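Listed next: structures, encoded as structure tokens.
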Structure P
Amino acid sequence: MKIVHCFFTLEMGGAQVLAVDLLNQMCKEHDTALVIVNNIHSQALLDKLDQRVAVHKIDRREGSRNPWPLLKFNLLLRRLNPDIIHCHEPDIGKIIRARVGKLLYTIHDIGIPSKHYHYYAALVAISDAVQQELAQRFDRPIAKVYNGIDVASFRKRTDYSLAGQPIKLVQISRLMHQKKGQDVLLNALHLVKNNYGYANFHLDIIGSGDSLPFLQNLVAELGLTQEVSLAGERNRDWLYANLSHYHLLVQPSRYEGFGLTLLEGFAAGLPVLASDIEGPAEIIGRTPRGFLFAKGDSQACAQALYLIFQEYESGHVAQLMQNTEPITDREYSIKSCVAGYLQQYRALLA
């Protein structure tokens with residue numbers, strides 16, 4: 001099968017990471033390519049691609065009205081002549097004029113406008129939450145394939161004692177606080193420190209994005225400069241090797257269709273705390289290793305954090321983690337995800 005995955009931009013994010021992982025698996029048995037329309041991409045992500053995946057950059061300037069890059073894109077698709085064109089952004093179908101391949105679009109989040117969905121032969125949701133939200137506003141069959149990760153690549157924490165160290169927290173996402181809720185977490189840690197009188201913790205916020213100046217100012221305003229580091233972006237190899245060094249992964253998003261970082265936390269052997277919304281609640285509801293707090297509520301987040309901190313201090317976390325089965329190996333492995341998409345592809349070509 002000839003398979004092409006398409007993005008406008010390839011910045012670091014859940015959909016982009018997933019696509020790279022999918023391509024790295026699919027290229028073992030299929031002819032695969034990645035096409036990036038705009039001139040914005042993460043070299044760190046591209047460096048993770050298997051050499052068998054052909055990469056094509058159209059280098060269009062974002063927002064450009066010049067028709068040449070779009071013509072170049074369509075000429076490329078005609079030359080590649082794929083069986084499947086797998087799109088990860090809704091507007092891509094609108095600019096495809098080459099009459100080649102079946103178009104499939106993966107819907108990666110809640111609330112994505114559906115005005116261009118008619119361009120696609122198949123639509124795939126990444127979670128029950130996304131599928132159900134679409135069913136309420138769109139009269140069309142929506143398939144579902146859960147996101148997956150390469151579970152075996154992660155080093156796994158097995159020792160949950162503190163050994164005199166501070167509790168190390170990590171939050172991983174784009175610095176986009178309006179969606180990802182980093183401000184909710186920072187305000188919660190301020191409450192833990194000042195209202196609960198507990199400051200034996202350190203948070204690393206991993207990622208890059210437009211909210212960096214806002215978050216830097218907020219950390220200073222809340223008096224958390226000793227307890228919080230804005231650590232910048234990290235590549236996949238770093239996460240595979242180092243995520244297990246933390247004690248707790250926190251994802252305080254205000255809205256989220258899935259939450260790939262939650263799976264990464266579980267794969268690294270960490271307990272996970274997330275806001276009680278859509279995709280994250282769907283994942284965490286399946287295992288006692290996860291905890292939820294009310295969306296956007298720093299007070300509720302602080303209370304949950306303090307309770308987890310006390311579980312660590314009393315040595316109860318090890319028992320919790322050892323007595324519950326992880327879910328990532330079953331529902332959310334990259335192999336299961338690949339199998340699900342290949343099934344969708346074959347159905348389109350039947």
Structure Q
Amino acid sequence: MLAPIAVAVTVGLLGWAYQALKAPYPKICGLPGGPPITSPRVKLSDGRHLAYREMGVPKEEAKYKIIFIHGFDSSKDLNLPVPQELIDELKIYFLFFDRAGYGESDPFPKRTVKSEAYDIQELADKLQLGHKFYVIGASMGAYPIYGCLKYIPHRLAGASLVVPFVHYWWPCLPDNVSAEGFQRLQKSDQWTFRIAHHAPWLFYWWMTQKWFPSLSIMAGNMAIFCPQDLELIKKLSETPSVGQEKVRQQGVHESLHRDIIAGYTKWEFDPLDISNPFPQNEGSVHIWQGHEDRIIPYQINRYISEKLPWIHYHEVPDAGHLLIFRSELCEEIVRSLLLG
């Protein structure tokens with residue numbers, strides 16, 4: 001009598017575990033049951049689509065062409081406060097796009113640092129931007145920039161990593177540097193990143209379970225923002241980005257969860273293995289870091305910059321994680337990238 005009960009309980013537990021670990025299927029744009037397609041898109045060689053948005057002068061008239069890579073829980077529709085006067089003065093063309101799984105771009109369960117870099121290259125080619133282009137990546141949108149520096153450096157005219165993502169398990173980081181940065185995070189975020197790195201198969205369950213707190217930013221924990229960031233959040237809330245409601249429309253797992261997993265799983269390379277893409281100073285690479293940033297610890301980006309002296313490191317003393325949304329800093333970021 002006990003044996004059948006034990007079998008039934010075991011089967012039930014296995015079934016529950018399977019359902020708890022298995023993410024729902026995404027609602028793909030343009031397919032039955034999925035959101036409508038409202039933005040221009042390009043079709044990649046593997047059949048996926050990337051949605052994009054253009055801003056600035058027409059690319060045929062542009063002197064500088066910049067691809068901007070959005071961060072976590074964002075999209076191509078973010079309001080980047082680049083002064084129109086700067087755009088007109090330097091004749092800048094901007095290209096924004098939804099990274100895989102975000103907004104109206106098709107999900108890609110196998111997304112990696114490498115695949116993100118090649119998505120950028122293929123997007124540039126589909127839109128005929130020319131052989132070289134500039135890239136700016138903010139926060140989680142900076143790990144694709146590392147991919148560009150590693151895999152397609154010959155395509156870059158320059159690169160800026162703004163409050164860039166850091167991987168606490170990069171082999172290049174001394175234990176004390178990694179630990180100092182990691183311990184500054186909220187405990188729930190520490191566990192979230194550990195699971196993304198060591199047990200990505202468990203990540204969907206971790207992000208949807210109710211017993212323990214997971215990612216602070218998704219839980220609305222404002223303690224992760226410094227006072228300067230809180231002021232910017234209040235200001236930005238007065239003019240929310242058009243299209244923000246589309247960011248997660250294909251599924252939280254395909255957009256946000258997979259972004260974290262792609263960033264924190266083991267990379268094929270170490271940042272300190274990257275060679276200077278501009279040995280003749282024909283371009284430049286920049287890291288912009290807010291000293292008061294509570295999301296990305298400055299200690300790690302400062303260390304990376306010290307070990308790679310060809311990176312121009314800008315540590316802003318009175319800025320936090322959202323520094324690019326300060327118009328004067330946004331202008332400085334763009335000017336330094338294009339003009340040195």
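Read the figures in this text as sums done on the coordinates, not as results from a lab. Just so you know, these numbers come straight off a predicted model, no measurement behind them. Cβ atoms are built from the backbone, for glycine too; each structure is taken alone.
Things worth noting here:
- Given 1.6 for distance in nm of label points 7 Å out along Cα→Cβ at positions 54 and 78, calculated: source structure among P, Q: P
- Entry that produces 0.95 once FRET efficiency 1/(1 + (r/R0)^6) of positions 102 and 182 (r between Cβ atoms, R0 = 41 Å, to 0.05) is calculated, selected from P, Q: Q
- Which of P, Q yields 21 [relative contact order in percent (Cα under 8 Å, 6 or more apart), calculated]: Q
- At a computed 21.5 (mean count of other Cβ atoms within 10 Å over residues 30-37), which of P, Q: P
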